[in-house]
Structure 1
Amino acid sequence: MRAAIEVEGLTKVYRSRAFARGIRALDGLSFRVEPGRLFGLLGPNGAGKTTAVKILLGLTHPTGGAARLRGLAASDPASRQRVGYLPEGHRFPGYLTAEETLRVFGSMSGMSREALSRRVPELLARVKLAEWAGVKVKKFSKGMTQRLGLAAALVHDPEVLLLDEPTDGVDPVGRREIRDLLREEAARGRAILLNSHLLSEIELTCDRVAVLRKGRLLAEGTIEELTNRGRESGDSSKGYRLVAAPLTEELIADFREKGARPERVNGHLRVLARDAEHLNSLVDSARSRGALLTELIPERSTLEDVFVDLVRAAEPPGDSPSSPSRKGDDTA
């Protein structure tokens, strides 16, 4: 299947008098997004996420490598004819109504009046703004403006969506509705690139994620692949939350002898099991000592855990760890 978005060995160096070698915003970045996929770009400020999107949109040019949309070079204006874009912190003219706004965007995309008459009411209903169709945008809240921005990105029925913080400022119910809408669009074959600092939104929304730091790709994979990474280098043991009563010192010592490395955490034990056979031997030991098991739950790293581990591992000695932020994305 041909990728809808392709980035291969992308490099971008911003020249500066203050830095003789320039500022390297992207350093050999590669990824691809197939039709029907939700792909998340994740990284701390300065990771290069916005630079990659700007190159895809033809707003800046790469120093090296290639970027393509729908099989066409990003430098070709035709590559953007079926692309919808939602920038962070977008603004609409306050004197326009929601309906007028979508008609303006649709007209600029080459849509006919007849097509817009069908499309605009449909989109306003999908983003829960049908009752606000005739209201001027200046009266909209931040969340309503985000919904309208998403509708504007979708108005011309694009094949590719590039979204920058689409749920910023949206309430929890609205965030879920937007996630559902994006999944529906992906199911229709749209390729969606989601650029965000919000780890929880990426984890709940995307099929695949790429973690960037200083223009380099640290990791890429599905959420399951990334969160199942071993938290301890070279250790394939999997952690479990074990709740049993009574938790005697003899039982804990027995676990320790079996290599489970038991650790008391808020009234339960955290144990490590090498495999299913090892785990079952721990359960048998607990039962043989009269302990009643009420919980045995496998631990799972969150995307935040993985993100922090990756970024910290990539930090040069002496540097402070980077962390995701909701505001002020990278411009380099």
Structure 2
Amino acid sequence: MVVLITGAAGFIGSHLVDRYLSDGATVIGVDNLITGADANLARARDHERFTFVRVDVASPWDGLIGQVERLGNTPNLILHFASPASPIDYFSFPVATMMANSAGTHHCLDAAQRWHSRLLYASTSESYGDPLVHPQREDYWGNVNPVGPRACYDESKRFGEALTMTYVRSAGADARIIRIFNTYGPRMRPNDGRVVSTFIMQALQREPLTIYGDGSQTRSFCYVDDLVEGIVRCAASDATLGRVVNLGNPEEYTIAQLASIVSEILDVPLHVKNHPSREDDPTRRKPDIGVARALLGWEPKIACTDGLRRTIEYFRLV
């Protein structure tokens, strides 16, 4: 099996590279490294079944297609994960974010048709916006501000979903979509702006934990190993053709609760510093994973406290 992974040097993408190599696949990793890190691929770099191509997926794919086809085996599976994914990143690279999820998705779909490959498009729970339905099911259309500051991410991901489904319906593409809810674990960047990495680094440095608003907004946190298992199962399943599948942990925590848990694990006094709420920040976020359970037999296994301990140990070393 040959797998092409865009965003291969990113947090989730690099874990997918390692998983597919471990499973015996040949892996082609693609990344432009604007938010990914070469260090995330340290385990894969010397592997005989791994090839890395540094390129922007939003640029024309003529050169990339040539490189891939010269390798001799074209991909059976394309996983499209190339996109800045944390607020600090997509606020820093808003146009690049939109292009990765629009032009980049278009190129992935065209390549999948050329190579008769299966495609999995990585979308996001941000597709639901600030939801009016709780928990969020795949058939909920969302409540998204199309011209707000987060639209460069939210709406480009929604466009990528629409384009993927258009290829399924009009061109018979073998494609599926996952919506990823908050995920954490080793290889997160300490300064990526996500709440888990921010809280851990602040607590390790004995600084107040930054909370936007009053901390009553909720999130559901999935450890990266659980997410990767769900992705692999979804990509391998014929039953997910033309489907959207939520992948996340349905255990719901307020941001204030998460701050308390991180402080307790690190055995440091809980001190917080409240800032004004961020515009269009969702008030509640929790996946309904009934589809993933029914089609994939998947649900998260790693408890939040256990995953946080593993992540803290990683951050102690970075």
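No value in this document is a laboratory result; all are computed from the given coordinates. Worth saying up front: this structure is predicted, and the values here are computed from it rather than measured. Cβ atoms are built from the backbone, for glycine too; each structure is taken alone.
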Please state which of the structures 1, 2 yields 0.45 when FRET efficiency 1/(1 + (r/R0)^6) of positions 40 and 256 (r between Cβ atoms, R0 = 30 Å, to 0.05) is computed from it.
2
Quick check on the output: 14.9 is mean count of other Cβ atoms within 10 Å over residues 248-255, derived from one of 1, 2. Which one produced it?
1
Value -10000 of helix-only ellipticity at 222 nm (-39500 (n - 2.57) for each DSSP H run of 4 or more, over all residues; to 500) was derived from the coordinates of, among 1, 2, structure 1
Upon calculation of mean count of other Cβ atoms within 10 Å over residues 144-151 from the atomic coordinates, which of the structures 1, 2 produces 23.5?
1
Where does the value 22 come from, among 1, 2, when relative contact order in percent (Cα under 8 Å, 6 or more apart) is the thing being computed?
1
Which structure, out of 1, 2, was Rg/Rh (Cα atoms, Kirkwood Rh), for residues 168-207 alone calculated from, if the result is 1.36?
2
Which of the displayed structures (1, 2) returns the greatest value of FRET efficiency 1/(1 + (r/R0)^6) of positions 160 and 272 (r between Cβ atoms, R0 = 41 Å, to 0.05) on calculation?
2
Which entry (1, 2) yields the derived value 77, 55, 38 for Cα extents along the principal axes in Å:
1
